[in-house]
Every structure is written in C-alpha cells, then in structure tokens.
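Following this line, the structures themselves.
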Structure 1
Amino acid sequence: MIFAHNKAFNATHVINILAIGYAFVVPLSRAGIAFFTILLSLFWLLEGDLKQKVTFLLHNRVIRALLAFVLFGMVSLLWTQHPYEALKYMGKYWYFLPLFVFATSLQKRYLSKVLSAFIFGMFVSEIISYGVFFELWHFKHATVENPSPFMHHIEYSVFLAFTALVLLSRIFNTKEQLHKFFYTLFFVTVSGNLFLNAGRTGQFAFIVGVFVLALMSFKNRIKAMFVFVVLAATMLGMAFTFSQTFHDRIITGKENIINVIEKKDYCTSWGGRVGSWIVSTDIIRENPLLGVGIIDNMKVFHRIIDYHYPKMRCMHKSFMHTHNQFLEIATQMGLVGLLFFIYLFYTMARLPIVERQYKNIQYTYVALLGFAFIPEVLFHRQFSMALFALITGLILAVYRIENEV
C-alpha cells in the first residue's frame, strides 16, 4: 500500500531521511530520541492521508495487539490508588510513535539505510566504550569495569547482543567474501564489548539468539546445532578466560544462588530476583486477573516484604520494580494484562516476512527480548522503547512492502 503525498512538498521523503537520523541516535542520545520522535510524528501528520493510514494500521495484528495492551493499561488506571503517577508512567508510551510512522511511510530503498544507521550508531558507542575500557578517555558514568557510555549496562548489553546477532546473520548469509570479512571483524569487536560489559542479561540472551539464528540459517539441524554449540562454547569460554568482568560476574552469580539456597540471603543481585519472584507470586495469587494497578504494585510489594519477609528488607533500597518484565505486568495488570503483553510478541513472531535478513531480525529480536524480560524490566525504559519502535516499525514496513500490489 503506497500512500499519496504532496508533490510540492514530499513529506514522505523527509520522513525517510529522519528515520535514518532516528536509527543513528537510538543507541546514543535520550534527547535525540525525543527530538526525532517529535519530528517524525509532525511530518507523518503533514504527509496526509491520515484516514487511509489509520485504517491500514488498524488492520495489522501487531498494531492491534500493541494498542490493546496500551489501552488495557489505561483501563487499569481505574483501580490504581495513584492515578497521577500511573498516568505519568503511561505517558512514556509516546516513544512508540515512530513505530506507526515507519509502518506506513518507510520506503523500500531506505530499509537497509535505516538498519545501517543503527549499526553505525552502535559503532560510535562501541568506540567510546572501548576508549573508556582502555583508559584512553573518561565518558560520563562509564568505568573500566562497566564501560557502558550512554545507558544502563543491562540495556546496553541487550543493544550489543542484538547488533551482534544482526552481524552474525549477515556472516551466515552473505556470499561476498569481502563483506563477510568486515562483518566478522565488526562482530568480534561487538561481541567482545558485550562480554566486557557488566550486563549478564544481554550476554545470556545473546546465546539464546545464536541458537535461534543457527536454526533459521541452516536447514540441516545437526549442522545448526554444531554451529551453535561451537560458537556458544567458544565465546563463553573466551569471555570467562579473558574478561575479568564476565568472570567475576559469573562467580558472583553462582555464589548468590548458593547463598539463597543455603542461607536465605536475598541481599544480592540474583538473590533479590529470587525474592522478587516470591513476593510477586503472593501479589498475583491475591489479585490474579487485574493485578493491583500501575505504581501500586511496588507499594504492595514493599509492604508484603515488611509484613511477611523480614529477610528481604534489604530489597527496599534497590527494587523500584520487580526486575522481571512478566512479573511487573502481572502484578500491575494481572494475568489479563500479561496475556495482552505476550500476545503482542506472538503476533510479532507470526508476522509473515519473506526476505531472509529481516526474517532473521524478526525472530532473533523476539527471542532476545523474551529471555531478557526474565531478569529485567526493559519495556518501559527509553532506550529500549526506542529500539522496540525502530525494529518493530522496520519489520512492519518490510511486511507492508512485501505485500504491496
């Protein structure tokens, strides 16, 4: 479906140029994300054909699933005790606006440019990160132990994992040897940066993504499993041997789990997450269908700790959310809200995409998020929301272009 535009002022062309800029700043700048989101939305309105575009969007299952989830979140304001704070929380969903713009207005010749702009943005971020790690310069709050220059290290690890998977997909599927060489070189530096980072979430989500990508890239399942095992074992082994940060975090994680089992110690990173499962389960058991409301969930969470789990009181300082996206939504909006959320990613995975590169991105991104959501709340952080808008919008644009008559 191609939407008409004013020939005297080609808003569609401007949107596509802005999309490149947006993709570049997604891993680099909070202000840049907000700036390009406003510009993209403005030119989308100027492009015209609003009725036609809205009709088109509402016929898409992914868009309907996303809107259903957000609208149910708005409905949940009816049973929150903190409507102003909850409404402010919901206000962050405006970062999803570029998704709608890309779905209707991104043109075929710009698809690869947008994806390349994102990868280039990650390259810039990577250069800064390595500079901090090798003590060539200081940058914001990044440190040698945690060289994440622009965002929280957990988010950055997911960004690095996704970028590494895009590059690995190109290595598997590119026949041009020179291109394969450069993709391999960049893949090595990105994956190296990933395992220098303190974010275990992205590191293990990456391994899950490699498994999915291997299955998609090789028809022979034995070959696919062989490639996965060799890659995973090699990368984890090298990371454990050469990355002090990765080594220490793995040893610490093991100790955390042992201490939870033997000493009921919930005052550690992994111990706190185990405690969160326990407390969140209590909330869900008492309020299974609709939850206790946005914002209210964490107030109830800490109240339960005070009354029933005195050994978890150390979690008051560090648990502003449940550190699990699925538990966060289930405690806020109950199992109904959680079903809306899961259905959104089901529709993303079921979207029929033909072109191999984007099909690989579609499946690896959904798999990556599905795992990353288990130890962390990512769906409501600005950088992660922008990445979701970019990748989902790109996939929806590919789907539209492949089905244009």
Structure 2
Amino acid sequence: MTSTELKLLTTISLATLLISCGDVEIASPELSFAETFQTLLIEARPGDIIEVPPGIHEFTRSLSLTVPGVTIRGAGIDSSILSFKNQAQGAEGLLVSADNFIIEDIAIEDTVGDALKINESENVTIRRVRTEWTRGANTDNGAYGIYPVQTTNVLIEDSVAIGASDAGIYVGQSSQIIVRNSRAEFNVAGIEIENSTYADVYDNVATNNTGGILVFDLPNLPVQGGQATRVFNNEVFGNNTKNFAPEGNIVGNVPPGTGLLVLANDNIEVFGNHFRDNNSVNIMVYSFALGGRTIQDPNYDPYPEQIYIHDNEFVGGGTVPGHAALAAWHKISGQNSPNIVWGGLVKPGSSGENIICIGEGSEVSFIDLKGGLDPNDVSYDSSPHRCSLPRLSEISFDIPGDD
C-alpha cells in the first residue's frame, strides 16, 4: 500500500468514526474571526497581511503582535470594529512591539486601558484608524486612544480618536513623527506630543476636548529634551469639555477651554492654525515651574525656549481663563485672555531674548504673566517678542503607500 493510499484510508476511517459518533460539527467547528485573530497575530510572518472582515468582533482579552513587517487591514473605519466592551483581561486593546508595522481601515472600541499601543518600534503607519469609548467622556475610559511610545518614524493620518481620559492621539518619547489629517474629539487632550523630537502636526481637527493640542516635555521619563515640533494648518476650536482625567494625571491640570499648550519644550513653530472659541485660552506657553511646581529630576530642563508663533487666525475664546495664574489676573482685570499667553519664567542666567517670538509686525493680543506671582504685575507689551526665528524643517521619511 502506498503512502497516499494509507493517508486516504486513514482520512476515510476518521471521518466514518466522527460521523458514527454524531460529532462532525464539534470536530470541525467554524471559529469566528475573533476566536482566530490572536492566533493569526502569533503565527504571522514578515510580509503578512491580516485582513479583518466587516463586522463587530468582540474580545475579552488583549491582543498582541511582536512579528515585524505585518499589516493589519480592515474594511473601513466604521466597518471592521474590534470591540472590547466586555474585556476582562489585559491592559490594552492591541499592543504592538514590532518594526515596519501598518494598521489601517479599522476601529478599536471600549478598551479597559489604552486602545492601540505601539511600543519600541520603528517605521509605524497608522492610517484610517478610529479609537473610541462609545459612552462618551468618562473618567473610567482608557487613558490613550492611538498611543505610539518610544517609536521612530511614525505616521498617524486620516484617523479619529474619541473619549480618551488622557490623550486621544498621543506620541511620546519618540522621534520623526507625522500626525496629519486626523480628528480628535471629546478627549482630555486631543493631540499630544510629549518628550519627543522632530514632529509635524498639521491639517488636523481638534475640537470638544479639554485641551486641543499639547506639546509637553515632562520630568522623570527615560527620554527627555522635547524639541523641533511644528504645529500648523490645524483647526482648533471649541475645546471646552470638562476635564475628566483620573485624579493625579498630569493632564488633569489642563483647564477646560484650552486651545494649544506648549510646556517646557524647545524650538517649536506654530503657524497657519485657526483657533476659535477656546474659552480659557487659545495659546499658552509656559515653564513647568510656573506656579511654584517643584522639580525633583536633576536632568530636566523645565523652561521653554525658541517658540515661534506666527500667522495664525484667532476668533473668540479666552472668556473663562482657567490656569491658576491666568485666572487670578482675570479676576482683577476682568479681561478675556489674550490670544497668546506667555508664562514669563526664563532659565536662570538667560537674557530672555527670543524665547518667544510672535512675528516682526504682529498685532496679535499678548500677555506676559511675568512668572505668575503677582496678578497685578503683568505686561501687555508685545514689542520685545516681535521677532522671528529660523523656520523649522519639514519632517520626512519613507512612508508605505505614500506616493
């Protein structure tokens, strides 16, 4: 008997046994996509494309991918939905630690923790991805929606983030970053670039968040020295949602009504944006030490430097100043926040020259809080800041599918 005949006989005998037991369906079950997805991720090989069909696919535990060169592709941002509303295990929805990763045309909803976390990866493309907590703004929502951290060459485009209790679109401790053509809504922070270098944030919409766009550098993190971020051609309006961050989170200090905050970052260029009806302040630039905050990290530089803000459009806003120093000034003056607010603290020994520039002939409203110690001691004189700084370079790297 040949091996082929033996194999055929064995197959026939097994089938006969299963049929006689009345167990054909159990022996060859049709698994749902959700039941097989993690296996597909584990067994993936570089170059694989994992297709996620239309439908709501429900998961009770985190998913993870560690294989480089994999693409996860759905059928559309509102068609292929990974739902974690009944999640019982895991800290994220999908955790990826792999280079050359692409995810596109998919949604991740209602995770216990972060929705999509990318960790320590290079060459990451996040395209047409939606992360959302469908119950709306709620302290119990996960912290981050789209969340690359310690990544290099990361693109986020045509994506949507809704309902994060920290930041909807967050890139932290990373370098070479593009966030474009995306929408962040009903998050505490809409879009946040933190402790990162060389970022372009443009053509986005940030609305109905507590704070629209944040560019932060914070202490006590492995990667510090945030710098070289351009924020341009964005629509930043109506970011007046009550702050719903869990107690103790740094973004819990962001006042409702904030358009753009630049905190302790260097070499920032802000231009061509449209700011409208952000009730606390449209743009505020300040030191981590403003308000007397203590700093325990000896390696941390808390002072922003070389901030160039020019050619933006402002409509309304500033009616309910929320930052403590700004609110104290407002209580005495009765005035709305100027469109650009400068905290006024400078690095000891610095001349203070060209720390913040608003353009040579700018007429935009401006206030220097002069450290915020005395709400009566402020300056509205923008002439020392009517200066220009060198324009920052475009961020560019190879992007798959970007013709």
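Each reported figure results from applying straightforward, stated rules to the coordinates on display, with no laboratory input. Small disclaimer: the values here were computed from a predicted structure and weren't measured. Cβ atoms are built from the backbone, for glycine too; each structure is taken alone.
Quick look at the values:
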{"read-out": "Relative contact order in percent (Cα under 8 Å, 6 or more apart) derived as 23 - corresponding label from 1, 2", "value": "1"}
{"read-out": "Which of 1, 2 yields -3000 [helix-only ellipticity at 222 nm (-39500 (n - 2.57) for each DSSP H run of 4 or more, over all residues; to 500), calculated]", "value": "2"}
{"read-out": "Source structure (of 1, 2) for FRET efficiency 1/(1 + (r/R0)^6) of positions 50 and 290 (r between Cβ atoms, R0 = 35 Å, to 0.05), computed value 0.55", "value": "1"}
{"read-out": "Among 1, 2, structure where Cα Rg over 2.2 N^0.38 Å as derived comes to 1.01", "value": "1"}
{"read-out": "Identity of the structure behind 1.8 (criterion: distance in nm of label points 7 Å out along Cα→Cβ at positions 106 and 378, calculated), options 1, 2", "value": "1"}
{"read-out": "Which entry (1, 2) yields the derived value 3.7 for distance in nm of label points 7 Å out along Cα→Cβ at positions 66 and 186", "value": "2"}
{"read-out": "Which of 1, 2 yields -0.81 [log10 I(q)/I(0) by the Debye sum over Cα atoms at q = 0.18 Å⁻¹, for residues 146-241 alone, calculated]", "value": "1"}
{"read-out": "Of the structures 1, 2, the one that 0.85 was derived from, the read-out being FRET efficiency 1/(1 + (r/R0)^6) of positions 210 and 354 (r between Cβ atoms, R0 = 30 Å, to 0.05)", "value": "1"}
